[in-house]
Structure P
């Protein structure tokens, strides 16, 4: 039986990927907020709840960016 080797952990572009994800999430929040003007009360509440979750995700991603910077400074980016 053949054993597959795991791919090496290449973290060199993690910060870039995280920053792209943050920007995309912010854009999604802005688009959702723009649609709230035309939404009924129930949909508006759902949009607000989803944007709250997006804010939490953004905070987590920003924290991860800081961790990645620290890892790169300590030589763990490969």
Structure Q
């Protein structure tokens, strides 16, 4: 596929069609991989995608309790001063 380089302010860039963005699930950012004779644009998958929904489901199921205390009995807070 051939596409034109366009002027964007004082820089230049590529314009990707809506179809390409949707097909490859590109939203805000891409990873740009530079190889010897090519440039590869790779969608960045958000590692925390849908966490909010999962946390809400955990809360509803009362499955959001701590597995262990966040402060131990022998914790010495003086070293943090």
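Just so you know, all these numbers are worked out from the coordinates, no wet-lab data involved. Model, not experiment: these values are computed from the prediction. Cβ atoms are built from the backbone, for glycine too; each structure is taken alone.
When distance in nm of label points 7 Å out along Cα→Cβ at positions 17 and 41 is computed for each of P, Q, which one produces 4.4?
Of the options listed, only P reproduces it.
Determine which structure produced the value -0.62 for log10 I(q)/I(0) by the Debye sum over Cα atoms at q = 0.14 Å⁻¹, calculated from the coordinates; the candidates are P, Q.
Label of the source structure: P.
Looking just at distance in nm of label points 7 Å out along Cα→Cβ at positions 33 and 65, which of the labels P, Q belongs to the structure with the highest value?
Top value of distance in nm of label points 7 Å out along Cα→Cβ at positions 33 and 65 goes to structure Q.
Looking at relative contact order in percent (Cα under 8 Å, 6 or more apart), point out which structure of P, Q has the largest value.
P
Given -25000 as the derived value for helix-only ellipticity at 222 nm (-39500 (n - 2.57) for each DSSP H run of 4 or more, over all residues; to 500), which of the supplied structures P, Q does it correspond to?
The read-out was computed on structure P.
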